[in-house]
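Below are structures written as structure tokens.
Read-outs: derived from the displayed coordinates by stated rules, not from any lab. What you are looking at is a predicted structure, and each value in this text was computed from that prediction instead of being measured. Cβ atoms are built from the backbone, for glycine too; each structure is taken alone.
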Structure P
């Protein structure tokens with residue numbers, strides 16, 4: 001049986017829900033289910049990806065929209081909210097638009113603003129952006145639920161790509177950005193942990 005862990009209880013002293021000066025919305029705690037250690041390939045890939053998805057949301061737990069939108073590592077434009085927005089774009093692009101064949105626009109990126117996920121992240125939009133990622137993750141699960149890992153689509157730049165590759169790529173995408181999230185969270189309020 002997979003272990004469940006609530007993320008958000010490891011907040012730095014003084015950063016809990018009662019210490020935000022009445023700033024409104026606070027990112028919720030997240031229950032992360034450990035990935036299966038012995039399972040078939042599909043269950044393993046889905047479990048690993050869901051673990052990474054929950055870990056990113058957990059890095060946001062207990063922070064206000066203002067804190068999530070902070071860019072605490074100059075000159076970088078990275079923020080926790082920017083990462084949330086960026087992976088929403090990546091989830092939609094790979095699972096729904098590419099593998100699922102759905103005709104959808106990007107969530108945030110545009111031809112004239114490819115980095116809009118980072119550049120346009122604001123405290124005022126944090127709650128909606130967070131909810132959009134959670135919804136996008138579920139829609140992505142649904143979009144590929146009936147497709148085999150061998151399912152292929154044609155990428156205009158790279159040619160044939162399998163759904164298996166998409167899972168591997170998205171696990172790597174989240175893992176890379178979780179390293180950023182660790183640093184951003186620590187720089188925001190001093191919290192470290194899972």
Structure Q
């Protein structure tokens with residue numbers, strides 16, 4: 001049973017703690033700038049994911065250098081994120097979301113990112129190119145959607161989710177899984 005979805009926090013954003021394994025997302029339309037605690041932050045939505053990603057200033061440096069500063073151009077591009085347990089907040093190691101791979105880049109990129117702490121020099125951040133996504137097999141997608149429709153238990157949905165992840169179609173069925181899970185849980 002894959003518990004990835006159960007790890008999701010009660011939050012309106014992607015949190016590092018739920019990235020048990022690196023995860024690749026596709027940027028969706030609707031990104032925006034917002035104010036949080038008096039600071040301007042970027043909110044980046046992902047296809048098939050219910051919450052936004054609010055990248056750190058350092059990871060925004062990476063995105064701007066590799067993809068440009070116009071976030072509207074990022075729609076449809078893919079990013080692999082992971083939990084870096086060594087990210088500091090003040091004097092505490094709290095972990096944070098980091099970029100490891102990006103689509104639409106030519107070769108490995110080294111981007112200087114802001115170092116935390118007054119007077120610290122920027123440090124280089126290495127980003128690997130993300131290979132083109134394999135085309136989705138329509139018959140596998142149809143079979144997964146049919147299985148979701150016919151599922152009668154949440155354990156069946158867990159098995160479908162695991163299989164979909166293994167064959168690379170999870171991001172295409174996430175909404176259907178969540179809707180069916182809500183229906184099944186409402187009946188109990």
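Given a computed value of 4.8 for distance in nm of label points 7 Å out along Cα→Cβ at positions 40 and 112, which structure among P, Q does it belong to?
The value was obtained from structure P.
Name the one structure among P, Q that Cα extents along the principal axes in Å of 50, 47, 25 was derived from.
Working: P: 50, 47, 25; Q: 58, 35, 27.
Only one of P, Q returns 50, 47, 25 for Cα extents along the principal axes in Å, namely P.
Out of P, Q, which one gives 0.8 for distance in nm of label points 7 Å out along Cα→Cβ at positions 144 and 176 as computed from the coordinates?
Matching structure: Q.
I have 0.7 for distance in nm of label points 7 Å out along Cα→Cβ at positions 56 and 136, calculated from one of the structures P, Q. Which structure is it? Walk me through the intermediate numbers first.
Working: P: 0.7; Q: 3.2.
Answer for the origin of the read-out: P.
With distance in nm of label points 7 Å out along Cα→Cβ at positions 24 and 104 computed per structure, which member of P, Q shows the largest figure?
That would be structure P.
Given a computed value of 21, 18, 14 for semi-axes √(5λ) of the Cα gyration tensor in Å, for residues 32-127 alone, which structure among P, Q does it belong to?
Answer by label: Q.
Consider the structures P, Q: one of them gives -14500 for helix-only ellipticity at 222 nm (-39500 (n - 2.57) for each DSSP H run of 4 or more, over all residues; to 500) as calculated from the coordinates. Say which.
That value comes from structure P.
Here relative contact order in percent (Cα under 8 Å, 6 or more apart) was calculated and came to 19; which of the structures P, Q was it taken from?
Q
For structures P, Q, calculate FRET efficiency 1/(1 + (r/R0)^6) of positions 120 and 160 (r between Cβ atoms, R0 = 35 Å, to 0.05) and state which one comes out highest.
Max of FRET efficiency 1/(1 + (r/R0)^6) of positions 120 and 160 (r between Cβ atoms, R0 = 35 Å, to 0.05): P.
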